[in-house]
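The following blocks contain the structures, represented as structure tokens.
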Structure 1
């Protein structure tokens with residue numbers, strides 16, 4: 001009798017947690033969509049970086065929101081912006097995380113466009129979208145990811 005009660009309670013708790021996570025994920029997606037809608041006339045950058053700075057300002061102090069899977073989404077005005085940070089990517093097939101050393105570079109961004117900026121396994125010629133920046137890592141990463149690139153491309 002006690003075993004059935006324990007299983008029922010644990011199952012109920014798991015069920016409630018799943019519902020809670022689904023609700024939180026839905027709310028996050030709605031927040032992201034609202035952020036993108038409000039800032040659609042600005043340059044939107046979706047980046048995968050730890051402790052990123054744009055124009056020497058921590059990204060958390062800019063008009064930004066957390067996206068999915070560690071992504072940061074920031075709305076910027078048209079001009080040349082300086083990006084600094086450690087970029088990352090995950091290989092879910094082999095369960096390996098890759099990180100670059102801290103890098104710094106500049107990008108020209110235009111209002112009304114959405115850009116994706118991150119560390120990529122693919123060769124630059126296999127990226128879909130208009131590529132606007134390629135930074136081969138080479139020495140800026142450990143040997144496991146020395147063939148990777150930091151790439152920025154337009155999504156739209």
Structure 2
């Protein structure tokens with residue numbers, strides 16, 4: 001019999017929000033599975049997903065603060081990205097969340113400072129600032145290992 005969830009674990013499971021409608025490409029984010037994965041990864045702050053239709057990128061993550069001064073992570077995913085590719089992108093962005101929260105714990109610095117104080121300093125050389133960034137390399141490797149676990153529903157199915 002599985003161990004009962006603690007109140008903290010229940011709150012963390014509830015701390016993931018996804019768009020109510022399927023993406024334009026037809027997939028739907030699996031809110032419950034993403035919450036379970038976030039808990040397993042030790043992610044402590046809520047995650048809020050949002051769609052974009054940008055042609056430039058598949059996804060991004062940023063630390064935001066709500067009206068009460070509480071941090072949350074906002075993951076923006078391109079709703080036109082094919083299912084397998086966006087799944088890998090979500091794993092990639094989840095890795096960045098773990099990186100930022102780990103940095104904040106170790107450094108004692110505010111979570112929202114991770115990007116400016118650490119991420120940008122890890123850039124690769126001229127002409128290779130993104131692909132050569134140490135955090136991007138780690139996130140790509142993490143996503144490649146985890147992307148066999150689908151964090152999406154096929155089409156509008158949300159069973």
Structure 3
């Protein structure tokens with residue numbers, strides 16, 4: 001897996017290829033700590049979400065494959081966002097409030113499912129004593145994730 005510093009440099013290169021407009025390019029963009037996301041549909045696969053911020057907020061996010069050392073996707077927002085999404089601690093608190101059970105340390109995961117078709121919207125997988133809850137970066141809570149490739153009533157009964 002590549003180090004965070006290299007992921008940031010790869011993201012910087014990927015960001016240079018995205019038109020942000022002349023006014024927004026005038027201010028240097030900075031990043032903080034990229035989010036490491038585990039891809040569930042591919043064994044031992046991870047990617048970083050590297051957010052680029054101005055004084056107005058998050059201007060763009062670049063996804064960097066942490067194993068192949070390359071930029072895989074970039075999204076630039078028409079208007080800056082206040083943040084990329086909730087934090088792991090916020091996800092943990094949301095699960096505690098939702099289940100009334102102590103929650104373990106959240107793990108950031110993603111796979112192509114009905115609840116998220118974009119790798120820019122991963123989930124915190126939060127386990128309690130007897131259940132797993134998924135909290136998307138926008139704060140929405142799910143008790144199961146349904147893969148896109150399967151119908152709602154799966155023959156195999158696959159749920160994550």
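Readers should treat all values here as calculations from the given coordinates under stated rules, not as data from a laboratory. Keep in mind the model is a prediction, meaning the values are calculated, not measured.
Figure out for me which of the structures 1, 2, 3 the number 19 belongs to, where relative contact order in percent (Cα under 8 Å, 6 or more apart) was derived from the coordinates. Spell out each step's value before the answer.
Values: 1: 19; 2: 25; 3: 16.
Considering all the candidates, the number was obtained from 1.
Thinking of 1, 2, 3, which structure, once helix-only ellipticity at 222 nm (-39500 (n - 2.57) for each DSSP H run of 4 or more, over all residues; to 500) is computed, gives back -8500? Intermediate results must be reported in sequence, preceding the final value.
Details: 1: -8500; 2: -11500; 3: -5500.
Only structure 1 yields this read-out.
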